[in-house]
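Before anything else, here is the set of structures, which you'll find just below.
Nothing in this text is a laboratory measurement; each read-out follows from the coordinates by a stated rule. Values in this document were obtained by computation on a predicted structure and should not be read as measured data. Cβ atoms are built from the backbone, for glycine too; each structure is taken alone.
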Structure 1
Amino acid sequence: MTQPPLILASSSPRRRELLALLGIEYTIIKPEIDETQHEGEPPLAYVRRLSQEKAQAVAGQVQSQVTIVAADTVVILAADTIGIDGEGEILGKPADAAEARTMLKRLRGRDHLVVTAFTLWRTGPQSMSYTQDVQTRVTMRDYSDDEIEAYIATGDPYDKAGSYAIQHPGFRPVADLSGSRTNVIGLPLDEVRVALIDFGYAVQSNQA
């Protein structure tokens, strides 16, 4: 049975590259939503809501039956060990070098949680949706102030939650992690693969 076309609701080049590894053809529609966190909204509820609202926003722009993949990633920092409820402070994308510098110094040498929520949304008469959040505990290495400045100078931190990319070849900020590495990059491929199979798609194995 032919499955509906797949749409990635994201302009992130990292998510595009990751989804391509699953061997499914897709198109891209960038969702336009308000990403403001609601007052008192827990981080896990926030990231799940954003993934759902991104999928809904794209669903409203298409007329034919499609399946939409939408995702959102947050970095959560807490004073002590973060539990499964994900209570803690969200570190978003830095507005400038000073904010990136502050975030990277706060993360240095300590653990934090990276959570990506993704939603699959099928439009049309057989509509269905599925949302899952995937959590990875990340331990940052004790990088120096000079390394922070050199990394900021590359311009790489500005579109990254928490001001860093785990895959950056020069900075390499992460000492260890527990969980999915692709989740930290922006899309948990193993979990997305299983969900797409459940939606009826023929998917290649994760090659990341």
Structure 2
Amino acid sequence: MDLVPGMVELARATLTEAGHNPNRVSEGDVIDLSIFPDESFDLILSVGVMEYLRPDEECHAFAEARRLLKPDGLFLVENINKLFDLTTFNRFTINFFAEHFIPAFFDSETEKDRVLGKLNGLVAYPERPDPEGKYSTTRDEVYTKGEISIEYARKVCDFGFEQIEQAFYRFHSVPPLLFEEEPDLETVSIERELALSRHWIGNFLASGFIAVLKKTR
């Protein structure tokens, strides 16, 4: 299912070329899947969706997924890994400190700003990544949100799910700022991705993760 008619047409054309039923793709919104009856599916995939949903929309999407899954069905959810920002050594690292760490230790806004300024001086490229180019970001242009991978299991409990597995992908052997200077470093990251997909370092060196969820009884 996709919200954009053009993407639905593209998906249907791809299915047709592969010899599959193009009507398996529908136009619609993940927060309202009322066209499907309860417990319709053994598996639901959410790829490139949750990071664009506001909190209220996310609640609706999880509720619909829970309603549509069979009792032993699985819900695979792809997320942006927010912990990866800690190892990018750019403005996203500074933003992570500002959002999650500094408020836990400092109450005064003046003191927060002072400490943040000190932190800014430790990062060589506090304005990167750029809005354009191969290693650019769209996070300044559209609403996106990340998830803290080590906290995700607790979060989905509130939606009536339990996490039974987690796998990491989009690994970075070094901060992506170095990929521009040495593209081979990105190749190394891709080559090792599968072997490291369930390693703890994925919490910090992978920009995405997939959670495998089951409904709680």
Structure 3
Amino acid sequence: MYIPHYYKNEDIEEVKLFIKQNSFGILIDQFDGKPWGTHIPLELEEQEENKFFLVSHVAKANPQASALKDGKEVLCIFNGPHHYISSSWYKTEEVPTWNYIAVHVYGIVKILSEEETLASMYRLVENYESFAKEPIDLNTFSTRTMRQVKGVIGFSIEIKEIQAAYKLSQTRGEDHQKIIEELEEIKSTHSKAIANKMKSNEHNKG
């Protein structure tokens, strides 16, 4: 994606954390000559030293499943908070804009075996069930229920390139405090998240 240099985030550890915290992404591929996207959890895993992968699965009924092949390059998109920025918050006249955080990941597909797919599902469920009051355990599920794994295709994506855009009014330093104050007054989840990220960036620079 196009990222002006002042919006690029090249702190790989921060970006990896962002992917983990915003793991419900979009898998982009080509199917039948057309772009195709599927919204799925894409779990970041370090399977080899300094080699990172995204792991997930799609239903075999999804046309995109037939397009996934070993060695194919795909794009995964992860979206974070975003918010409209009114230019009325600036000291000088300028057009309004939008602040946002987004990460694009390019990688190479490897189709997983049924056993590997099942193991990835166990990891996925164990991770997210930690938030449940009464977490489920796939080990207690019946063989009949677990047969549903046959209805999906599991895959891993070896990450080859990460592009991270953190557009947080970096070019409007004189207006930062006003922008943050206005965002905090809006009292929406996204406005607060962008305001907090702007404050965090200022703190890190200091």
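Given a computed value of 4.8 for distance in nm of label points 7 Å out along Cα→Cβ at positions 48 and 184, which structure among 1, 2, 3 does it belong to?
Working: 1: 2.5; 2: 3.2; 3: 4.8.
Corresponding structure: 3.
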Output 1.08 (Rg/Rh (Cα atoms, Kirkwood Rh), for residues 96-167 alone, calculated) maps, among 1, 2, 3, to structure 2
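Tell me which structure, out of 1, 2, 3, gives 3.0 once distance in nm of label points 7 Å out along Cα→Cβ at positions 16 and 192 is calculated.
3
Out of 1, 2, 3, which structure matches 3.7 when distance in nm of label points 7 Å out along Cα→Cβ at positions 64 and 176 is calculated? Don't jump to the answer; show the numbers that get you there.
Working: 1: 5.0; 2: 2.8; 3: 3.7.
Of the options listed, only 3 reproduces it.
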Computed 19.8, 63 for Rg and Dmax of the Cα atoms in Å - originating structure among 1, 2, 3: 2
